[in-house]
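Listed next: structures, encoded as structure tokens.
Values in this text are rule-based calculations from the coordinates and carry no lab data. Please read these numbers as outputs of a predicted model, since none were measured by experiment.
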Structure P
Amino acid sequence: MDRDPADLYATIGRVMGQILVRPALGADEDFFKNGGDSLRAVELLQRLAAEDGYSEHLGRPEVQAAMLERVFEKATPRALASAAFAEAG
């Protein structure tokens, strides 16, 4: 994936905020500490898989699996973007 990581942090943060019905989360803000739960985490991954400009990459099964594993370890936009970029290889 040849996109700017900051753009992906912002996209993930925006989608996290939409799900939580609040402003976008910053790159290091935790989804669960801001009201997220496991069902919303799954919704997050589904929405990211359909996100314009990223759906081809974020919708891939191996990327979804990496992000699913990561979201329960560290649920920040930066951590999810890191997992997505790690699978870009």
Structure Q
Amino acid sequence: MPETPNRMTVYWKKNLRILLVLLSIWFLVSFGFGIILVETLNQFKIGGYPLGFWFAQQGSIYVFIILIFVYVARMNKLDKEFDVNED
């Protein structure tokens, strides 16, 4: 499939949208849950520890790792859609 400037512009816009959504989720979990909402979340416990503390110490790391795998899957799908995959 020939590369046209318009087609590649659409590809990069979709790529940036994926990045923006995933980085927003990461920001919400790490900063929002781990810092801003920590007092509210500390009312609940997970594994014996306050939920806000858990998000600040472990949860944001787990979410970040999950987001990496989501990003890989979404980009593979996007690359195939625009026929720029490395297969």
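From which structure (P, Q) was mean projected area of the Cα convex hull in nm² calculated, if the value obtained is 6.9? Value 6.9 for mean projected area of the Cα convex hull in nm² corresponds to Q out of P, Q. For which of the structures P, Q does the calculation of semi-axes √(5λ) of the Cα gyration tensor in Å, for residues 26-65 alone return 15, 12, 5? Going label by label, the one that fits is Q. In terms of relative contact order in percent (Cα under 8 Å, 6 or more apart), the structure with the greatest value among P, Q is P.
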